[in-house]
Structure I
């Protein structure tokens, strides 16, 4: 997750970043099959955001807030944490809105 966070922290706040993030998550699903549930939730979270603003004007304040929420969320995730911690991560991601 550190690599994903490092990449994300260097990106622009636009929709293209969210599209690319989704592609990176799909790669992680193949590379880290034990994290499939978390990755699917992240992909769904980002997908909902993309659908909401695809081909629509994206206000800068909304883009900044969504980007920061995603960045903070990714920073808080740990693939190597205990099962209890990973379950809490799943719950947080499932409850998150960008």
Structure II
């Protein structure tokens, strides 16, 4: 019984460390830190904010940025490679041939 309790304690510790890591990934930052993360000048970041191109939060006169949302925003901008486009085209052609 003692061994089971020890193992459960270890599992609880691991789970609590995992939840702490999730919180740290969602840390909020100010505009200066966000511009450094994105490698933009502060002026470019503010332009993108005005155009609503970048995800942000506003509380009063302060702007906040979620680190994870900024990474997700960057990933959304991925362009397909020629291999990706050819693979998609092949799938479409094979689907059209199956319908005939």
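With P(r) over Cα pairs in 5 Å bins from 0, in percent coming out at 2, 13, 26, 27, 18, 9, 4, 1, 0, pick the structure among I, II it was computed from.
I
Of structures I, II, which gives 24 when relative contact order in percent (Cα under 8 Å, 6 or more apart) is computed from the coordinates?
Answer by label: II.
As an exercise: FRET efficiency 1/(1 + (r/R0)^6) of positions 4 and 36 (r between Cβ atoms, R0 = 41 Å, to 0.05), calculated from one structure in I, II, equals 0.30. Which structure is it?
II
For which of I, II does helix-only ellipticity at 222 nm (-39500 (n - 2.57) for each DSSP H run of 4 or more, over all residues; to 500), calculated from the coordinates, equal -22000?
Working through the options, I get structure II.
For FRET efficiency 1/(1 + (r/R0)^6) of positions 12 and 44 (r between Cβ atoms, R0 = 35 Å, to 0.05), which of I, II scores largest?
I
Read the figures in this text as sums done on the coordinates, not as results from a lab. These numbers were taken from a predicted model, which means no experiment stands behind them. Cβ atoms are built from the backbone, for glycine too; each structure is taken alone.
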